[in-house]
Structures are given as C-alpha cells and as structure tokens.
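Laboratory data are not the source of any read-out in this text; all were calculated from the coordinates shown. Given the structure is predicted, the values throughout are model-derived calculations rather than measurements. Cβ atoms are built from the backbone, for glycine too; each structure is taken alone.
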Structure I
Amino acid sequence: MKIMFSAGEASGDLHGARLAEGVRRLAPEADLFGFGGAQMAAAGVRLVADCAAYSVMGVWEVVTNLSRILSLLNLLTEAIKREKPDLLVLIDYPDFNWRLAKRAKSLGVRVFSYIPPSAWAWRKGRAKDCAKLADEFVAIFPFELPVYQAAGANISFVGNPLVDTVRPSMAPEEARTFFGMKDGDYPILLLPGSRKQEISLVFPTMLAAARRIQGEKPEAAFFLPVAPGMDQSRMERMAAAAGVEISFTREHTYDLMGATRFALATSGTVVMEAALMGLPCIVLYRLSPISYFIGKLLVHVKYFSLPNILLDEMAQPELLQDEANPGRTFEEARRFWAEPGHRESVCARLKAACERLGPPGASERVARRIVDAASGGTA
C-alpha cells in the first residue's frame, strides 16, 4: 500500500503526522511519502518537498509567490507519476492542494480530503468542484458538512484531533512555578501567530495594548510561546522598542495556557486550543490592505474565530482589521479584571463550544478511513 500526503504549513504538518502515525499502526507495511514538514518526516513520511518553504498568507502574497508554487505543483505531479500511489491525502492548504487533486484524478489516483476548503464561508461553488475530484471527505468541524452534502460529496465529521492533543502535563500551580510566575502576578498570554505577515500586522497592536494594560495593571506579566519558525529575536526587538517586558517560552504551551488569565491572540487554530484549555481570548486579525479588500468581496461569515463559529454567537471578542487597534484591544482586556464574572461567563461559553468538537480518538478514526480508501474500500 502506497499513500501520498500533501500538507502545507505547520498545522497541516502536525495533522499529517498524526494521521501518518495512525496509518502506520493500522498498516505497518504502508509506504508513506509526499509534501509536508519535520513532524510528518518524523512520523515516517518520505518528503518530496518541505512545506516550511511555502507558507504564505493572503491573496496578494500567494500571487507574488506563484512561480514557486507552480514549480512545487509540477514536482509533486511528477512524484505521482513516478510513485503511483493508491491514494492521495489532501490536508488543508486548499488553493494548492485542489490543483494537485485535479492532476491526481486525471492520472487515475483516488483522492481523500481531510480538512476540506472552507466552502461554508466563501466560494460555496467550490464544494461542487471538490466533490467531483475527491472520493471521500472528512471535516474537523460539524458546521462544514451542509454545503458539501448539498453538493453531493461523501463527507463526514468524526471528531476533532485537538480534543486528544490539547491537554496539560502539569497542575496549574506547578505550571506557575515552572514559568516563574510570582505571587500577585496577573499573567497574560500573547499569541501573535507564526507567520511573518501576522507578526508584522498584528504583533504591534498587541504590544501597544500590552503597554496600556501595564499602565493600569502593573502586576500584569506577559508570556509568549515561540513556535518553530517564529523569529524570536525580531519579536524581542519589537517588544523592547514598545517598552513591554515579555517572557518568551518554548515548551509546555498548553500548561502556560492553563496558568494565564486571558490571551491576545491572532485568529487561528490556537484560539480553539486556548478554548480547550479554558483560556479566553481577545481575537485579532489583520491582513494587508489589498488582501482585506479582496476578502471582503468574497468572504461572508458572521464570525471568524472557531469557538464563536461553533456556537454561532460572540462568545468572546473578535477585532478585525481597523478594529484590531490598541484602544479597542485594551477595552476588551480591561473587562477581565474590572468586570466581575466576565471571565467566568466567557469560559462557560467556551466549554460549550468545545463540547461540539466530538469525542476523543478522531485521528485514529480518520486513519482507519484512509487505510480503507487506499485499499479500495469506502467508509
């Protein structure tokens, strides 16, 4: 059995690694290869190309990197022809992966989509196009199903893998000691995202808001977990210029989430991870002006952060583009220490959102479906 994976960006690499581990447990003889990163390689996937070199965000940024992306598409197409996999597993990274799917389908290769394009949010017509290319879809959120079901896709939701992976490894008091938190500290987490564009566009707002927080609440202590690929030295320089002292960390991020009071976070999977750890967020998102202009024309959603989408309500604040400014961010932050019961109320809604992610064991269930599909079976 030969299975090809295609996963862009750090989150796709993590999902791909979990699936590869599950496939290997079910089918130790399986030959796994494709496009991914260090975590997938560690899980036994032979890399044809490393996704770390191809992580970009925004419509304009993709356009300016088009020649490199097309070269990657050709490289992976040649790998399909040479390796002749029984199945191509697409993991997120939609604009690239569905071009690859079209080529795979023309070569007679079955296609399995894990984390399909967000047709529920924008370009709903993509669901029909994707349904013609993929033999099976597995979503990681229940709200993704209706638009694909209407398009005739073979799609299911079997749970979210974060339920298994987002867990503390130490008690809250132990974590406070580990991270050097003092009695009387009011710890706050900064989660600016891992992409260069996110750090450029969102982190300055976080820093300016943090400066205001310090002015009113001197016991505030800021922590920032550094993910692989993040430029810590650049962030340290930005923090120093803003006059904000930050403790940078590189391990036990979930324990850190469990020990802090709230987070200033760039929208993304990390907001859902924080929710699973009972940590409320003020969710910020900014794009380059041209990407935001194009996005406004194409994207029509009530909310953009995952817990709010799951609940279909504003469980925690979202600040988009011009609203993601230091003043608004500070106003929302201030509610956590100045408004009695506010944090508890937000946490209760986050718990309700997390309950909609399904039971543990999602990655194992998806791995079983991948093995069955590669063997020529169906779910």
Structure II
Amino acid sequence: MSDKAFFLNVHIKYIIPRSGDTPLEQMYDCLQQLDQDLGQRKIDLKNVIKQTIFLVADSRDDYHRKTDLYQQAIKKFYKSFTPATSYISQAPEKDKELSLEVYVADRSSKEIAITHKSVDDISYTVINYPHYKEIYASGLTTKHLTNLHEQAKRSFTLMQKILYNEKLSLSDIVRQWNYIEKITQKTGNDPVRQNYQIFNDVRSLFYGTGNFVNGYPSATGIGTVAGGVTIDFIAVSSSGHLSIHPINNPEQIDAYKYSDKVLVGKGIRENAGKTTPKFERGKLLKTKDCARIYVSGTASIVGETTAHLNDVENQTLTTIENINNMLSSENLSKYDIHYNSKKISFSYIRTYVKYKADLEKVKLLCEQHLKSENFQYLVSDICRDDLLVEIEGSLEY
C-alpha cells in the first residue's frame, strides 16, 4: 500500500440538524444522519476518531446543562466507546441549537489500526500506520476550575499526559485548536490582564519544555461564550517516511515574532513580560506520494496590524488573500511542493464570524473565492477586538 493510501485516510463531515425542536432532538438528528452516512459507505462506527459539537449557550450554567445532556446522547449512540469529543459554545448557522463536526477514517486495512483510549477521562484516538502514528485528542478541559489561568494549565497538563502515554512530546503536535471563553475580555479581578494573553503566557510556559525542531503547530485561538479553556490537537510521531515543515505567509509577520504593541495587558508574570502566540501560519506534512497542509486560523492582519477596521467584507477578502498567498505556487515551491494553487480544494473550511448579522455576507465571499465541499460557519468572538472574521482549513493532495 502506498503512502498516499495511508495519509489520506481521514475525511471530515459537518452535520447540521434537519429536524428537531429541542436541543436534544437536534442532537439525535445529527447522530442519525451520521449513522446513515456511515451505513451507506459501510464504515464502522469505531472509525469515528474525533468529533466536535458546536452549541448555543447563554451562560456557563446553560453550557454545562446542555453538554451533560449531549454527553448522554453520545454515550447511548456509541455504546462501547466514546471518540475524542469536545463541546464548544459557538453558535452554528441557520439558527440551529448545535452542529456536529466528525473526523472519520474511511478506509480500513490490516496495516492500519485505530485504537480509542483515555487519560483522566479524556478520550483520544490513535491511528497506527506502518511507519508512524497520529494522535487525535479533543475536549482537554475541566469544569471544576473557574480561573482561566488554572484552566489553561489543566488543559496543557492533560495534553502532556496524553503525549507521554504515547511516547510523544509537545513538539510532535502539528495542529491545535484553542477555545477560550470570552477571549478578549479583561479578567474581573485584574482588569489589566486579557484572557487571550493569559492563555498565550501559559502556552509559552508549557511550550518552553519542547524543542519544536519542525516549528510550532498550526493553530487556532478563538473565543467561546462559556466552557473555560478547551484544547483539541493532532500529533504525529516522527518518521523517515514523513517530513514536517512550518509554512509562513510572506505578507504576515509570524505570530511568535509579534511586537509588544499588539499584545494586550500585562503578562501573568510581570517580570517576564507578555509572551507571543506560539503557532505557525500553516503546517505541511509530506510523504513521498502526497501532502497535507493545515491552515491556521487566519484573519485580516497584514504584517502584524489589523486591516480594514469595521469593514467585514474587506476583512474577509484580506483573510482569503492571506490564505491564498500562503498556498501560492511560488510560496509552496520553497517547500518542494509543486502544485497548481488555482486547483486547490480544501478538505474543510471553518469560518468564525463575530457578528451574526454579518454571516451571510461572509458566507457569500467565502464560497465565491474558496473551493470546498465542506464549509461551516460559526458565530464567535475573535482574538482581537477589531477583528470581525477568521478562517481556517486543511487540504490534501
């Protein structure tokens, strides 16, 4: 079997409820759609390796009430196991109570083994290939802490435990999602500290233990209504059959090189100062036969400065231009990738829109200028007060 058969083993499905008046009815409808889809393609339920439930929540109490409800439905559906699962309080489009994003390994082989595991009641999935393995982890969070600093530390500690269990390190993470409650809000007890900056400082402390010889992960840092800090990640073991490279954007300063003027408030340790967001604009995984690119959460930032203040349409176009610049034939050729960028089709495109009223305008532009069979749109806060939209995705070829 070729590297390509291994590497393109996972596809992403985004499901919006078609029926149901209550949140639980809509949850069951999504699961029914998933069951029908897997049945038609004769894929075992255990091939579901990661899932995210995006949900409407008015408050922390509402968030926890609904997640407890949805967890019961998830356990009843999967019965003998639970795939890596996260519950994210970002409202889906079409005024639905929730939506479901599922990662499915759609090809089976005696040479590929899928194993569902857990650490501290956090489920994760391991895909073992002949020459390397992938780890898919979701829902690294805790509801027993209310301090965002401590929540972030707990999420990263869970990450370390999972990686240690698989004999990997932080440096092996290739894709990370960081969901942060009220991301741009200043903390109530200390108004000079911003939630996103607190998270970035905690991330820097933990990342300081890794060598990151292949660059930082591709990542998204995005706001939620409730849920504290939740982290999802994908990690890949090192292998001579697989090369991993960070991809930059020639029009943007690397986030970890930002100047102090775009970082908000004080650091968690005044003497050490504020630390920058530690992620790459994109991440390339390449075998002999194929490649996968993770596109980080991308916004209307030129250099390190927000462009087109209060203009959602031009912010969306600039964001798309930033993605296209990173994936241009000229830029990818630096990494020995020779591909016609005009033919790029994304495995998925996920778009975060700050204001619900702007969603349709953003949707029109995304689907006019980007190609994918899997678009999804969520209403959520962005990591800067003046940003109105953020776009991420992945592609394989």
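Taking distance in nm of label points 7 Å out along Cα→Cβ at positions 104 and 176 as the criterion, the largest value within structures I, II is that of I. Taking 68 as the value of percent of Cα pairs over 18 Å apart, for residues 128-207 alone derived from one of the structures shown (I, II), identify that structure. Here the read-out was taken from I.
I have 10.8 for mean projected area of the Cα convex hull in nm², for residues 152-311 alone, calculated from one of the structures I, II. Which structure is it? Clearly, the read-out refers to II. When FRET efficiency 1/(1 + (r/R0)^6) of positions 16 and 216 (r between Cβ atoms, R0 = 35 Å, to 0.05) is computed for each of I, II, the one that comes out at 0.20 is I. Structures I, II were shown, and helix-only ellipticity at 222 nm (-39500 (n - 2.57) for each DSSP H run of 4 or more, over all residues; to 500) at -14500 was computed from I.
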